[in-house]
Structure P
């Protein structure tokens, strides 16, 4: 498993790689994860306990990318060297790349040379990287063109290319010269989440995720400010860390929301699950989600969801059923949709809760594991 991001990182790609690796290990597979070390000198091969499974993790010397608050990478010119060494040691039956940027790129190329089949999953929207490149804006288009061209070369060396949703698959096929991209949900183990169906006054809005530009959390803050005069008990809990924290603190102060908004930072898994249980609605204003694992976690917790009508969120949020979609960036529309959920009669709120629970059935992690096992074996998939 080649991963440019993995535990302790908190993001969708890392969490999916953890769950997939642990799920496969639980089925008896010998899973090795290749990822950057947390500190440059803290490299080596370790047994790490992830999602109730012991995994073999090859930590390569990781260098922190200065513009980013947590991102670490392996020197690109060393990637093939590390790939040769690890493939010599492990002798895998298949390589699964979770990123085409550095580690996945190196392992894909060396595996291809040796006739080892490669499965690739794309979690990347190249646009999301722009803020951290330090490039002037007039070079953005050039960067995007080069980034997608490099992704195309790597993906064409793979037996199969997957993305979390059909819309993400179509986007990838339209962006680069590739066909047959397979949509496979990241999956979720719904047994880990406990819906709270107790009738109560609905006041708590929740967001979980990285505090980065593309998440547009300031849009939710402005919607909360609009609703405050008519919903005096409304609160907003933000779980997660990121480079936009100071900016969001300034938004909170500017909107006079200091007594309504709580930034919890990064939390452990038990606290995260408890946060879902305390909330009344999950709000996500992001415009760059290829699936959104946190939205699936919210649904598995029985929460109605209000999200931006962008990229893959409409695959999870069915407008008027398990929540509402709003026009991306439209504060008034978001405020209206949050109001509808928070002021809904209990019977209607219960219906939205049930719709979320019903909707998550299609994303059961066991289905995801079954599908990837077939891809690893080179078996045809049901269409």
Structure Q
């Protein structure tokens, strides 16, 4: 099966995660794709295939050359919560020449607004109809892995032990919660979950989330002088104290940020939710200390009405990978062999690989040839996906 047909098949299956669900996986529809992938893995010739109780598909190809490293490849089946992944109606733009792409009567995209388009001149693009996301994140990764391994098996390319895993709920931060590292026994692995094909991502944010709860005191407004404490107003005052230049829309590269993701409140009760992101570990600690100190300050001012909970989410994988760069070096070599100059940029986000690296399985991230994830402007390049198939095969061969 050509990668285009494989990708179009996968995006036709709704696998949107549900951030409000506590079930595993968070949405039953993810299992629809999991069952299809498990069957495909059997059909193309994997030696062992398992679909476990949490919805993860594991597939193993036994080694034909024990001098080669045991390598894993991962991609996630779920799509983001921001926009529907149901009834995706992809359209192919052949031989794109830089023109404005009209998705529908209301939405269009240009290379000026979305610079990734400028890297795809003369390529064939798969776009949405403007009403849903595409699902390239991460069904492009799945299609790349399946196409590469199908070729390895069919052409009898010598290889070490290869393991593949297709996971659930990456988009809601639970992609590795039930992951069986004992079963996924490899020397190192790669998530295929990025954008540009030349990228080898092995630095990501340190991440934490902060939840602040403010308790107010309600009383009839006509009798409120020196009695009412409006939790909603305290929340606004509290939020105003955060650095105004350290927000997502004003930062880039290695610059960290505080991101207010939710603010709700009335007189009696208000809550704020922040995510904290920083590549540098010392600066990350400073961020958490800033929030803690600010809550302490407001508690002194307002008689202990603030409660804070901070939870670490994931760490910068570089703190683990820097001790053994084999996985990075091999990926860069594979990209060079495909005729491309590899680059590594700090990821302004996280991947399942960050959490797997923390658990002991070093897992940098590679590209998919898909872009503008999580929205209606998402698109994928067929040629870039094909190039990624070559890169994955190069990793396996050499």
Structure R
């Protein structure tokens, strides 16, 4: 892969210079864990029923997601049934459950047939003391007993210390050390940025520290409170994290979680890292989750927004018309087919110019004398300002008729 892949993308050459890429330490096989069915559903007003979860799980698998966190079995009987049925689908993806560090949760997850569990305990001293009213000793004891129990049941154990990003780093390291030395079992460590509090540099530093200290796989679970979840997740991956946690459309508590779509595409195009995600399935997956959650995707949302390949302004519309038959990538960072999005579209409204008028006349097989096109453009702008939006096709055709 490189900065320019014929018929796919065209990004900055600077992304691929030796001075930049030599600093990266990507794991050889990065995996994506999707937590739409658990963390995504924690967004207020999103309710996913069993049939919704099964449909989304199937589509995640089709898109090449490596791990599916299917939910919390202890949350409800329907959640447990959904997880069990997802486990019975024969998906390529490994199915995980989210559990508290209590044996009953873990047994329930095992009974559902999952491959592994993400075992949560408060990971910061302040969250333990003030949020849970626990001592560190109590948390360590619970984690040792529960992770050992999960391992004895044959489950893969990801230790999930919530708010680990804001913990005193020495406290986090000593807690993990105590669990491992105290008889607990940890297959991987989730670095959990519950409140989106990492900078990219801070995330990379902490990942490296954890890997150097314990030699275990590190997973990045980052939230979007500062709008940096994709950046921090990528930074974690460049430092050696081997699993990225995401949700479709970035849904989740508060500001949401790291969105699958820009993460997967950025790794492909900007970093030359092929995660195995079938990016051409992203739009289809996004629409399904939008439909099932009833949570609308903004039209300008990166990668899956329905208007991201559109222009209203005159100058870029003209440049698109002039260059699209030479190479669409002259005016785009990546082709729409790469994500399953719609073809580029020229809008008509207040900011439009003569190029927009010509394109719309051609689109509807209409003719208008050159001396009347300026008048038509003025009418289009006035109409758009009055309505506060762009024009529809029927409205444009009516204005053309009024110009003749």
**OP:** Rank structures P, Q, R by distance in nm of label points 7 Å out along Cα→Cβ at positions 97 and 361 and report only the one at the top, that is, the highest.
**Re:** R
**OP:** Can you spot which of P, Q, R the value 1.5 was calculated from, given it is distance in nm of label points 7 Å out along Cα→Cβ at positions 73 and 185?
**Re:** R
Original post:
Which structure, out of P, Q, R, was FRET efficiency 1/(1 + (r/R0)^6) of positions 153 and 241 (r between Cβ atoms, R0 = 41 Å, to 0.05) derived from, given a value of 0.95?
Top reply: R
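With Cα Rg over 2.2 N^0.38 Å, for residues 121-280 alone as the yardstick, tell me which of P, Q, R scores highest. Before the final figure, lay out each step's value.
Working: P: 1.31; Q: 1.58; R: 1.04.
Ranking P, Q, R on Cα Rg over 2.2 N^0.38 Å, for residues 121-280 alone, first place is Q.
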Original post:
Comparing distance in nm of label points 7 Å out along Cα→Cβ at positions 25 and 297 across P, Q, R, which is largest?
Top reply: Q
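Read-outs throughout are calculated quantities, based only on the coordinates presented, and are distinct from any laboratory measurement. It should be emphasised that the depicted structure is a prediction, and the values quoted were computed from it without experimental measurement. Cβ atoms are built from the backbone, for glycine too; each structure is taken alone.
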